[in-house]
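As structure tokens, here come the structures.
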Structure I
Amino acid sequence: MPSRWNRFYREQLAGDQELKALVEQELASLRIGAQIARLRQEEGLTQTRLAARAGMPSSKISAIENAPQNLEVSTLVRIARAANRKLRISFAR
């Protein structure tokens, strides 16, 4: 059974398409950060080591993992390469 909060949240999103778009955008950003944290851990890397391999400060890796904003594709490519991965971007419906 959904909680009162979940019902309220769904009702708010259903009635406000702008809010829904903002929430979906934030959730997508958080998923990117979580994916980077997960791949870093799978490779056995600390934030500091991944940052060094990617040629950026560890504070940037931390910020991306925790609250990514305005990420550039080039940054994601550097992180992917530093973690021995390839970056794949797709458009979905």
Structure II
Amino acid sequence: MSTTTLPVSEAKQRFTELVKGVERSFDRFLVTKNGKEAAVLLSAEEYENLLETLDILANKKEVLAIAEGTLHVRRGATLSLDKYLSSKKKPHKGNGKR
């Protein structure tokens, strides 16, 4: 995904077209005012995804869990979804609980 830079005057003229582009194709636009970066136009979905990413990165436990998972993958210590699901169906020995 690339970002297209355009002046605010052009963004005003093409606003409806630009909004359709960000909704449909996840286009991004950097709007300048007097030659300086002033605003960004991106889809609401992409904005929500960015906020969620920031929330995750702000949570130390989540960042550590991601790092631990990445380490497991690098070491090849993974479990297929089928194996994981089948292990959840088997009753555990001992207390009779699943």
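Any read-out appearing in this document is the output of simple, stated calculations on the displayed coordinates, not a laboratory observation. Since we're looking at a predicted model, the values are computed, not measured. Cβ atoms are built from the backbone, for glycine too; each structure is taken alone.
If you line up I, II by FRET efficiency 1/(1 + (r/R0)^6) of positions 13 and 77 (r between Cβ atoms, R0 = 41 Å, to 0.05), the top spot, with the largest value, goes to I. Taking volume of the Cα convex hull per residue in Å³ as the criterion, the top-ranked structure out of I, II is II, with the highest value. Here helix-only ellipticity at 222 nm (-39500 (n - 2.57) for each DSSP H run of 4 or more, over all residues; to 500) was calculated and came to -18000; which of the structures I, II was it taken from? Of the options listed, only II reproduces it.
Which one of I, II has distance in nm of label points 7 Å out along Cα→Cβ at positions 21 and 53, as calculated from the coordinates, equal to 2.1? Going through each structure in turn, the value belongs to II. Match the computed value 24 of relative contact order in percent (Cα under 8 Å, 6 or more apart) to one of the structures I, II, and report its label. The read-out comes from structure I. Look at distance in nm of label points 7 Å out along Cα→Cβ at positions 45 and 85 for each of I, II: the largest one is in II.
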